[in-house]
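Every read-out reported here was derived from the displayed coordinates using simple, explicitly stated rules and does not represent laboratory data. All of these numbers come straight from a predicted model, not from anything done at the bench. Cβ atoms are built from the backbone, for glycine too; each structure is taken alone.
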Structure P
Amino acid sequence: MPNSIKEIARKCCQQIAWQDLDLKPIRALIALAVAEDLEGSGLNEKPTPTGDVSSELLPAGQTLAATARARETMTLCGAALVQEIVAAYDPSLVFEPRAHDGDALAKGDAIGTLKGPTRSALSAERPLLNFLQRLSGIATTTSVFAAALRDSSTRLLDTRKTTPGYRYLEKYAVACGGGWNHRMGLFDRVMLKDNHLAAFGDNLADATRAAVEESRRRNPHLLVEMEVDRIEQIEAALNARVDVILLDNFSIDALRQAVELIGDRAVTEISGNVTLDTLAQIKALGCDFVSTGALVHKSVWVDIGLDWT
């Protein structure tokens with residue numbers, strides 16, 4: 001194996017920071033949110049009139065200040081996004097953050113203050129809260145899972161089970177909650193599953209070896225990971241010198257056997273049936289990573305309000 005286990009594990013994941021995100025697709029998502037709210041974008045029959053017909057009843061020159069507050073305990077994510085959202089409605093709207101992404105907030109804590117024209121602020125209110133509540137929900141769920149792995153060397157990973165178009169915002173939310181990001185897409189790691197290996201032949205050992213050799217030839221800089229769902233598949237993965245072995249849907253007893261068998265010959269990732277209840281047992285096994293899509297698809301929006309002052 002070309003790298004040490006420690007070096008391979010280091011290459012397996014990262015924690016996305018706000019500056020890592022490309023704002024162009026994010027601004028496109030915001031533009032879509034604006035258009036569906038003000039113009040009925042997505043419907044065949046466009047409404048008449050368009051715009052925020054409620055806010056237009058207010059005086060054009062009226063201004064306000066409103067504070068976004070946590071209405072429950074949460075881990076914040078999305079504060080860095082708010083100015084982009086309000087600017088899509090009115091460049092004169094200003095959001096002054098009073099908390100930062102990744103902060104643990106108590107009920108009543110201020111997130112930031114929105115200032116500017118009342119009409120525009122009221123139009124932006126719901127999409128602003130939608131983004132904040134959704135992303136903070138993911139960060140909050142992640143923080144709970146990450147806390148369950150505390151006092152262990154096992155790191156929590158997200159997956160590619162993300163909302164289409166929202167992947168990197170959701171992965172950023174995972175990072176804000178203390179999780180780690182991997183498999184950004186199909187482009188950054190070779191993942192060998194049953195169907196891939198079947199294309200190389202019926203003999204698992206030969207197929208695995210051939211697939212790994214082809215991967216090293218084509219993309220020598222990429223890690224090679226193999227998914228196994230039975231103990232007897234592990235030797236084929238080890239003999240082919242894969243970098244990472246994904247233990248999928250193993251029982252706790254089978255995981256214990258698998259981790260002992262693999263030892264320091266490959267990085268270990270556990271996935272499938274990962275819950276807060278099973279994490280207590282999993283972290284005692286000494287594996288490198290545990291991955292779960294639940295950080296996103298089991299998360300619940302948190303309650304955030306925008307209170308006028």
Structure Q
Amino acid sequence: MSAPVVECVPNFSEGADARRVEAIVAAMAGAGALLLDWSMDADHNRSVVTMAGSPAAVVEAAVRGAGKAVELIDLTRQHGVHPRIGAADVIPFVPVSQIKLEQCALLARQAGLEIWRRFGVPIFFYEAAAARPDRANLEDVRRGQFEGLREAVSKDPSRRPDLGGPDLHPTAGACAVGARKFLVAYNLYLDTSDVSIVRAIAREIRAASGGLRGVKAMGVLVHGRAQLSMNITDFESTPVSQVHRRVASLAARHHAAIAAGEIVGLIPEAACERDSEWMRQLSEFDPQLKILERRLGAPLPWPGGG
């Protein structure tokens with residue numbers, strides 16, 4: 001039987017300073033995990049790293065990355081379009097092979113404890129690792145973002161971290177650590193600059209508003225284009241093609257159309273729908289680079305030669 005493989009996709013609240021992002025990624029080298037993908041987005045002021053490997057290696061790499069983010073990112077001096085509560089904002093563990101979601105939840109608990117012990121950053125556990133039912137949903141954990149949560153924890157005991165605190169780290173905030181299934185981070189650009197259209201579409205399709213199951217969405221303006229930024233957390237129940245069709249239909253009501261799409265990070269083979277309209281519209285999509293299973297066989301070198 002092959003050894004267990006777990007994926008981890010840390011999101012950091014820095015997307016404008018390439019040197020800082022590279023230093024954070026480089027800090028994860030040496031733990032034994034494989035680097036599969038990393039990207040930065042200045043508009044959302046966010047970077048996303050995808051790595052995989054043995055449970056112990058991935059946990060240690062994630063903790064090291066969180067520590068470097070604490071050192072380099074000061075939330076009191078930065079802002080971004082994307083909601084965030086911490087320098088190392090979210091750290092999800094995802095089962096790939098020979099490991100179950102419940103075991104990934106235990107890895108999340110382990111990583112959270114180490115982050116608190118080493119760096120003094122309080123932890124919220126979410127999704128499958130949630131310690132409380134009201135924290136299963138990441139949006140509920142991040143309500144108010146860093147600034148709002150910083151005030152809330154001092155006044156409302158129900159908002160305090162699961163581990164550490166009660167106050168947030170003064171510059172690095174808190175970290176949400178969780179376990180989940182694969183998700184598809186999918187952005188669509190419309191042929192308009194009217195951000196109110198994508199915000200209206202986001203309200204229609206997001207699961208929290210009674211829309212499509214497993215879809216999280218928000219509308220933003222990126223380089224003068226209206227962007228619908230989505231996380232599809234259950235692509236088996238709600239295939240990406242279904243999301244694309246729904247967005248196209250809603251956009252048409254506003255006399256707009258989908259101009260392009262992009263995948264952030266990696267996508268599992270099972271989520272790909274060959275010859276589909278949504279895949280034809282993807283910009284710069286190289287299957288060898290963007291499909292998880294292929295990248296596992298050809299990982300990237302760690303920055304700094306690690």
Structure R
Amino acid sequence: MKRLVSISILSCCLAGVAWAQETKVAIGISGWTGFAPLTLAKEAGLFKKHGLDVTIKKIPQKDRHLAIASGDIQCAATTVETWIVWNANGVATTQIFQLDKSYGADGMVVKPGINSIKDLKGKTVAASAPGTAPYFTLAWFLAKNGLTIKDVNVVNLEPQAAANAMIAGTANLDAAMTYEPYLGAVRAKPEAGRIIATTLDYPMVMDTFGCTPKFLADNPKAAKALADGYFDAVAMIKAEPQKAFTIMGADVKQSAEQFEKSQAYLRWQDRAANQKFFAGEHAQFSKEAAELLLAAGIIRQIPDLSKLADTSFIK
């Protein structure tokens with residue numbers, strides 16, 4: 001009898017461990033090159049190693065907050081300023097680690113004859129919807145050149161469609177906002193247009209990962225595991241680059257070689273870089289970004305910026 005009781009208790013304990021090791025979490029991302037370590041962490045078993053059962057869903061940035069609000073996903077990857085927009089619009093989310101910094105991976109493509117950003121006044125520019133990274137990047141580029149969103153005509157196209165439109169020579173477009181890997185397609189066809197500015201000229205695209213406050217409160221160990229899994233993926237890229245590029249490239253229908261070229265225009269951020277970023281740069285950029293978002297009419301009020309990040313998971 002004692003032996004049966006012991007076996008029963010052991011079975012319950014093992015079941016509890018198995019459950020703890022398989023915390024389910026759904027993540028929303030796009031095909032942006034900078035998010036690829038998340039895919040690598042899933043496909044290479046790094047999230048699983050940390051006790052997570054991760055589902056990754058490809059959701060356009062303009063709809064990602066709706067998926068969070070509906071409970072379809074608990075976490076997401078997006079740009080720093082987008083979290084400001086989501087929180088300003090009532091979708092409570094908290095950033096827990098930084099993914100990447102763009103070093104030329106986001107940019108503006110223009111048709112021949114346009115020699116400066118100032119030449120875009122009165123012209124038509126393709127960019128994703130307000131509240132997305134390409135739209136904000138457009139607003140940032142314009143602001144740094146004395147213009148505003150109101151000085152151009154914006155046609156809402158997602159990054160891949162925007163790049164394809166420029167390559168196809170769509171007559172009514174004078175410029176387009178896009179990013180890697182789609183920007184790479186434009187680089188390969190210079191006759192399609194000139195890349196007039198990127199984040200090398202205007203450093204401002206930085207991606208972070210975050211979750212709902214409820215998920216973080218209910219699953220602090222899982223949140224730490226998400227961060228650790230990401231950092232493991234960054235380490236794997238350094239240790240086994242070709243294997244990593246093959247896995248990440250397959251997700252966006254690129255060869256390892258093509259993906260390697262795309263990722264050269266960004267920098268994934270390891271644990272030390274994360275700690276440095278959240279020590280000051282994050283707050284400083286968030287303040288400037290929030291002011292631009294307010295001026296551009298993308299948000300009606302600035303949320304409490306001090307509550308947008310929790311750095312306890314990157315220690």
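For the reader, a short list of remarks on this structure follows.
- Given 3.3 for distance in nm of label points 7 Å out along Cα→Cβ at positions 77 and 93, calculated: source structure among P, Q, R: Q
- Value 27, calculated as relative contact order in percent (Cα under 8 Å, 6 or more apart), assigned to which of P, Q, R: R
- Value 23.1, calculated as mean count of other Cβ atoms within 10 Å over residues 37-44, assigned to which of P, Q, R: R
- Winner on mean count of other Cβ atoms within 10 Å over residues 29-36 once structures P, Q, R are ranked, highest first: R
- At a computed 2.6 (distance in nm of label points 7 Å out along Cα→Cβ at positions 61 and 245), which of P, Q, R: R
- Looking across P, Q, R, the calculation of Rg and Dmax of the Cα atoms in Å that yields 21.0, 88 traces back to R.
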